[in-house]
Structure P
């Protein structure tokens, strides 16, 4: 698990990457995505920002609900 300061830096890097690609998301969503990426976790959310982020942050894993 990443320590707190590097995690904030990574969140900032991810936000910058999203912004430069034209994707704007709320800071809490970007932070959740960063924590999930760094800890190899799946995010279970119906928030449309997460699939948008996954296109730019391919290491972001999203839980797929069964049909």
Structure Q
């Protein structure tokens, strides 16, 4: 059985939920970027260890390679 919620309370609840959703999206994006930095760093180290004379890859090149492997 649903319990009725006053319109004022309902608006306040929706605002809080939207804020929380925005914060979660920001945290998720920050975690994704941190994860990519970790993977990119590891990929760069592996590639340098394999061929020390190879030119370093750009962030865009590493991201493309990473996504190709995913």
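Assign the value -17500, calculated as helix-only ellipticity at 222 nm (-39500 (n - 2.57) for each DSSP H run of 4 or more, over all residues; to 500), to the correct structure from P, Q. Of the structures listed, the value fits P.
Set P, Q, criterion distance in nm of label points 7 Å out along Cα→Cβ at positions 5 and 45: the highest-scoring structure is Q. Calculated for structures P, Q, distance in nm of label points 7 Å out along Cα→Cβ at positions 29 and 53 is largest in Q.
For the set P, Q, ranking by FRET efficiency 1/(1 + (r/R0)^6) of positions 13 and 37 (r between Cβ atoms, R0 = 35 Å, to 0.05) places P highest. With Rg and Dmax of the Cα atoms in Å derived from the coordinates and found to be 22.0, 70, which of P, Q does the value describe? Here the read-out was taken from Q.
Each value in this text was obtained by applying a stated rule to the coordinates, not by laboratory testing. Keep in mind it's a predicted model, so treat the numbers as computed, not measured. Cβ atoms are built from the backbone, for glycine too; each structure is taken alone.
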